[in-house]
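Structures given as structure tokens follow.
Please treat every number below as a calculation from the coordinates, not as lab data. Predicted model only: the values in this text are computed from it and were never measured. Cβ atoms are built from the backbone, for glycine too; each structure is taken alone.
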Structure P
Amino acid sequence: MTPLDERIDWNKGNGLVPAIVQHVVTARVLMLGYMSREALAATQSSNLVTFYSRSRDCLWTKGETSGHRLLLRDIEVDCDGDTILVQAMPDGPTCHRQTSSCFGHDVEQPGFGFIGQLESIIRQRKNASPAESYTAKLMLAGTQRIAQKIGEEGVEVALAVMQGDRQKITSETADLIYHVMVLLAHQDLQIADVVHHLETRHCKSNLRATQAGAPPNS
């Protein structure tokens, strides 16, 4: 495949192309910047979204002052080769006004449907009273207790499968997923990190299959 920078028409914009940044989970547009060939290379090598500042005439990595970085997940070029779509995971507010996006109202838009909403709820419960929240109580108990619960729920899923009880399989799997999400929040990880890992694994698998002359698989 042709390298990314060679698929971009750098001459059309006098060495710069617009770079639209999109939240990798929610698909919300976060901001618009401009990239030069050097900014693109810096972004790809550091995995931190880097732009070219037209006002300062230099490269700048998002968050180098505020600490609110944009962690690169993917880059695509449009059909005309004159616009870049950057998918990133924001580490804090994207806008200098301390909002999540430079466009529109600051409305939370969790990804993955209800799973995204549940992830937000679990993170909020980290600071709740253990007497009022099972999630908070579990967080307070620590990693060992959470890991123990995941093991127990995994066994319950397996038993439900052996019994052929579809309703119980659904119920026990829901319990397992919930406790895994609690563990992720406790370790300051997100569902998006898991999805990104699965995506990377899938791409590597397809690449190996292609190199071996076999049809892609998952």
Structure Q
Amino acid sequence: MLTIATSKGRTLKHTLSLLAEAGIEPSEDLSKTRKLIVPSVCGNVNLVLIRATDVPTFVEYGAADIGITGKDTLAEHNSDNLYEPLDLNIGKCRLMTAIVTGRELPTGKLRVASKYVSLSEQYFAKKGQQVEVIKLYGSMELAPIVGLADCIVDLVDTGNTLKANGMEPLDLIMDISSRLVINKASMKMKHERIKGLIKQLKIAVDNRR
């Protein structure tokens, strides 16, 4: 039995499409079910539905053999105990800083609002900029507007949400897409099956380029 950890959200449809091309289809509609573990039609794969931010933890500790989540989540988790063999080329967006339109960043120590605390600290440290990172989980655009922060670090897709709230993207931190991650012990114990799945997914990804 293989266990694959994934999450609901904007990339689920594309994730399921890639898995289907690799011969893995859930026995229920994952976008509607309340179940957290859903077997595949073939019966030899379980799909586990969890928060995207929890996927690396489940895979690292062996609760799942394989995981699918964004590069932003993996970079923030920052573990050496995961294999990351494949960029699935879905869920593309950018991790960026953003400010209120027309407003300049103040000199001195900045206050930055983000759920990406480690990535924010690393980015500004490389620039030699002192920051205080305020961890938020949502409504990030509100922070600079109400004076909670000078800027934000968040994912940007079309930029429409920023624009609607009087903000604009500033600096690119990294390009983001969904990645396949593998538990190291699983890679040894279930090598042939996982290797075969990686191959099938790579073919599916390449066919879409």
Among P, Q, considering only relative contact order in percent (Cα under 8 Å, 6 or more apart), which has the greatest calculated value?
Q
Comparing Kirkwood radius over Cα pairs in Å across P, Q, which is largest?
P
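For distance in nm of label points 7 Å out along Cα→Cβ at positions 143 and 167, which of P, Q scores largest?
When distance in nm of label points 7 Å out along Cα→Cβ at positions 143 and 167 is calculated for P, Q, structure P comes out on top.
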Which entry (P, Q) yields the derived value 16.4 for mean count of other Cβ atoms within 10 Å over residues 71-78:
P
Of the structures P, Q, the one that 26.0 was derived from, the read-out being mean count of other Cβ atoms within 10 Å over residues 63-70:
Q
When distance in nm of label points 7 Å out along Cα→Cβ at positions 135 and 183 is calculated, the result is 2.5; to which of the structures P, Q does this value belong?
Q
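From P, Q, which structure was helix-only ellipticity at 222 nm (-39500 (n - 2.57) for each DSSP H run of 4 or more, over all residues; to 500) = -14000 calculated on?
This figure was derived from P.
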